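Visitor: Have a look at these structures, which come just after this line.
Every read-out reported here was derived from the displayed coordinates using simple, explicitly stated rules and does not represent laboratory data. These numbers were taken from a predicted model, which means no experiment stands behind them. Cβ atoms are built from the backbone, for glycine too; each structure is taken alone.
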Structure 1
Amino acid sequence: MEKQLNTVGSSTYEKIKHDIIFGELAPGSKLKLDIIKTKYEASVSTLRETLNRLSSEGFVLAEEQRGFFVTKVSREDLTEVAKLRVLLECHALKTSVENGDADWEGNLVAAHHKLQLMEKRMISGDSSQKETWKRYDWEFHLAVIKACNSRNLLELHSILYDKYLRYQMLVLTFRGDEAAQEHQEIFEAALSRNGVEAASLLENHIINGLEHTLAAM
């Protein structure tokens with residue numbers, strides 16, 4: 001029974017986090033337990049636990065006497081998230097490039113291939129699979145840094161990436177050929193084990209994405 005309850009809690013967490021990231025739960029909106037318990041088919045206790053967890057990650061604001069709210073968005077917050085991504089992801093990339101083995105290379109090649117195919121579809125005007133596109137983008141960025149050998153760093157990066165993704169999904173922006181080319185260059189530099197160049201390209205990629213998203217807000 002405990003395992004089943006943990007599974008329900010995990011599922012509820014994933015569903016609510018997804019709906020926050022993809023804008024189905026609007027920034028600043030109140031999360032009324034008596035309403036969302038029906039939508040997510042979860043008990044009030046499970047919802048409280050889930051929302052407190054999301055609060056600790058910065059996706060939900062918990063206010064005493066007032067309840068839970070989806071965290072608001074701002075240009076300042078997006079800028080801070082992007083800068084933190086640069087610090088963590090570039091450090092992880094350089095370490096990963098040094099440590100990566102043949103399996104790391106294989107996973108990186110596969111992740112880039114999937115992302116490249118999806119980007120070609122997006123560039124052609126087909127934006128019907130935006131969630132798949134962003135999943136492949138996440139898998140590529142994760143593959144690049146996966147060999148950093150730090151669970152804590154990967155966990156922090158995952159939270160930051162999701163926060164950054166939330167802003168991208170709110171404005172629904174895709175930079176087209178520019179972003180695809182940046183991914184290609186990061187991929188080639190990482191695969192050739194040039195960590196310094198790959199980190200520089202990654203920083204440029206994140207900052208370009210930041211500026212593009214800010215312009216659309």
Structure 2
Amino acid sequence: MQTTDLEIQKDIINLLEKFDKILYGFAYVGDIAACKYKNSPYAITIGLPISPTIVDDIVSGPNQAYYNEYLSVNDRLDLITEQLKNAIVKKGHLAYAIASSKRTDFVNIKGDFPHKAAAVRGGLGWIGKSSLLITRQYGPRVRISTVLTDIPFQTDSFPAKNYCGKCKKCVDVCPAGAIVGNVWSEELSREKLIDVKKCDLWKIDNYSQFHGHVCGICVAVCPHGNKKAK
């Protein structure tokens with residue numbers, strides 16, 4: 001008997017529920033995926049939290065513990081997405097595992113796929129003024145990755161309300177002065193939120209010991225998911 005798309009979606013949920021503290025959502029992304037993924041217009045976004053204790057120790061910049069945690073969570077996500085991709089392929093469907101943090105466009109500082117846009121559509125949270133995904137459970141203290149597939153999922157999640165309001169903590173604390181301070185909407189270009197080149201150059205110039213990959217100050221200062229701010 002052929003497995004239905006809904007049954008496959010339930011199998012995927014059962015697989016993901018085995019992982020501790022995992023976030024996930026399903027979304028249609030055919031209008032925002034790159035041409036090479038047009039045959040797989042549905043996304044499964046997967047999120048894992050970063051250790052709050054490690055994030056709390058960030059004051060004026062990243063430290064070795066945060067960098068190690070950043071890499072560790074990314075690696076775990078990539079293992080989960082690879083496992084999920086393989087499970088979908090075994091069901092006879094297309095699937096692509098998109099790495100959680102892999103820059104493919106070095107000029108425009110972008111990856112293969114907009115993980116955060118898919119996460120918002122899948123109901124995981126909203127995009128803050130910092131241009132980070134903000135989840136209700138963990139705030140911006142998460143890393144995310146995506147599996148793209150041709151399975152027409154039920155995608156009845158509604159985008160979460162934006163709770164940034166008038167808060168400008170991330171804007172005020174950014175050492176690069178890269179965060180503009182606008183409220184995100186899907187129509188808003190990334191450049192209206194953050195000067196990514198200014199952010200990138202600051203990390204390269206000031207945090208070279210971490211290969212210019214991390215900063216974390218805007219993550220640490222965000223009140224959402226920050227138990228110290230409650």
Structure 3
Amino acid sequence: MITELHTTTTGTGPAVVLVHGMGDSGSVWAATVEALGADFACTSIDLPGHGRSPAPSEQAPYEREAVLASFDAVLARTGPAVYVGHSLGGYLGLTHCLTRPGVIRGLVLVAAGPGFRDAAAMKDWNDRVHLSAPRLTIPRIATTTSLHTDSMVIDRLAEIAVPVGLLVGSNDKAFVGANEYMERKLPDARRRTVDEGRHRLMRTHPDAVADMVRDVAAAAGLTPGRH
């Protein structure tokens with residue numbers, strides 16, 4: 001089942017698609033979009049059950065493949081794009097590149113990770129997702145998208161051929177090691193650590209996010225005036 005996601009697009013130029021993490025909405029990218037100026041066509045997505053996107057009552061639309069299919073409809077409109085994802089949004093971007101190679105032209109991962117191989121670590125993550133649900137202003141069922149059920153992404157990082165930018169805060173301890181690992185495994189990665197940064201860098205350090213977007217766009221051949 002494909003959910004028609006709410007999107008907001010501003011600017012003109014090469015396409016940049018921005019996807020938030022669990023419990024946020026596309027509005028979390030406002031400062032990053034402003035920092036990018038008018039050089040890019042920035043499309044912010046609200047995930048199912050978040051922001052102004054529909055919140056279906058059944059589980060299927062929140063499952064990973066259904067969410068990726070909803071992204072396909074957005075990317076069909078934007079054309080070749082740099083995909084920018086925070087946390088869950090970044091993981092979904094990695095998954096999209098592996099299951100639909102050639103659609104996304106570049107990836108910027110903000111405080112994101114590649115998932116888990118270890119079953120105990122996966123269970124611990126899923127337990128924490130369930131525990132966090134009551135504190136979030138989204139339907140409980142919407143946390144389905146954040147659950148990990150396999151190690152597909154972490155096992156196949158070497159297959160991601162597009163340029164990838166890794167951005168993490170030095171105080172975001174849960175993701176610093178994951179970013180170091182991805183830098184080693186991804187064929188075309190550049191990593192930056194934001195001093196004293198925490199998990200939501202797009203709120204606290206939008207210029208750092210925008211700079212990484214520009215660098216990845218250039219590596220992907222999507223610089224303004226050349227798209």
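Visitor: For which of the structures 1, 2, 3 does the calculation of FRET efficiency 1/(1 + (r/R0)^6) of positions 30 and 206 (r between Cβ atoms, R0 = 35 Å, to 0.05) return 0.35?
Guide: Computed on structure 2.
Visitor: While we're on this one: When Cα Rg over 2.2 N^0.38 Å, for residues 14-133 alone is computed for each of 1, 2, 3, which one produces 1.13?
Guide: 2
Visitor: Thinking only about mean projected area of the Cα convex hull in nm², for residues 22-61 alone, which of 1, 2, 3 has the largest value?
Guide: The structure with the largest value is 2.
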